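The structures come next, written out as structure tokens.
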Structure I
Amino acid sequence: MSDEFAPILRNLNLKATPKRLAILEILMNESVYMSPEELWEKMKRQFKKIGLPTVYRNLEELSDRNVISKVNHPNRQLYYYFCQNQSPHHHFICLSCRKVEDINFCGLNELEKEVKKKIKGKLLSHIMQVNGLCRHCLNKEEKTHKI
């Protein structure tokens, strides 16, 4: 697995260190977003000496270069997710089971018009994340409240 990440990292002027490759491999094998602390716990099994600051630093470098996605949670903690979809899109975040799903809708044109018209500004970039409950968690919650 890590063989496919090494060229990507090198193209972004990042060294393909064992720890960076391990972070990417762990995130790629998860279907949910993870906290730095959760990643650190998993990485401690593989690396005897790894500090939480190292995990944070690598996560920030990888997210700054769009190798991984950052999840801004309502609890104000940052989480991270490896998204294999390289085309422009947004994410739906389930706040219950932590699953991340792609949303292929983007209202960028409407946003650009609104910014230009109301603010007289220019949109340079955007990040959109939609938080909610996935179908499975919503069904579970509805059943719980009916009892």
Structure II
Amino acid sequence: MTARSRDTIDLIPIAREVRLAAQSLARHVKDHTPSLAPHLFTVLAWLEEGPATAGDLAGRERVSAPSMSRSVSELEERGYVSRTVDPSDARQKIVSLTASGRRALSKGRKDRDEYVAALLVNCTPDELADLQRGAELLRKVVEQ
């Protein structure tokens, strides 16, 4: 597609369909894989990259500090994270993923992937190839 022909395409209907499909898939996955609530799952995924403060996590997730504090407390109660005093600032706590948290994150990913795979079971090989290309393109668009 040339820049010229792109200018003549109304992107709004395409954007709407992509957004609605993504929201629908996310809702289905959330409703059918109750192993870990999405907001808790995401915190564990961030912590997989390394320890962080609750404030750092709140910034990454674009939520309030009190909201993240509640999430971290819930994860700590479940044994999925631990909090330690920041050696460079005793007022801060560093949140780290525990072995149990890593297992919960792994199970959450497995549950989600298996659920989506079950949704794809009746797709033709051509449809699966289209979905693969579409997923790659969507990731590219989002990461620009």
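Upon calculation of mean count of other Cβ atoms within 10 Å over residues 22-29 from the atomic coordinates, which of the structures I, II produces 11.8?
Values: I: 19.2; II: 11.8.
Source structure: II.
Which structure, out of I, II, was Rg and Dmax of the Cα atoms in Å derived from, given a value of 19.4, 59? Intermediate results must be reported in sequence, preceding the final value.
Numbers: I: 17.9, 56; II: 19.4, 59.
This value belongs to structure II.
Supply the structure label, taken from I, II, corresponding to helix-only ellipticity at 222 nm (-39500 (n - 2.57) for each DSSP H run of 4 or more, over all residues; to 500) with the calculated value -22500. Walk me through the numbers on the way to the answer.
Values: I: -13000; II: -22500.
That value comes from structure II.
Can you spot which of I, II the value 2.8 was calculated from, given it is distance in nm of label points 7 Å out along Cα→Cβ at positions 78 and 118? Write out the running numbers ahead of the final one.
Working: I: 2.8; II: 1.9.
Derived from the structure labelled I.
Using the calculated result 18 for relative contact order in percent (Cα under 8 Å, 6 or more apart), pick out the matching structure from I, II. List each step's numbers first, then the result.
Working: I: 18; II: 22.
It traces back to I.
Values quoted throughout were computed directly from the atomic coordinates according to the rules given, and no laboratory measurement underlies them. Remember, predicted model here, so these are calculated numbers, not experimental data. Cβ atoms are built from the backbone, for glycine too; each structure is taken alone.
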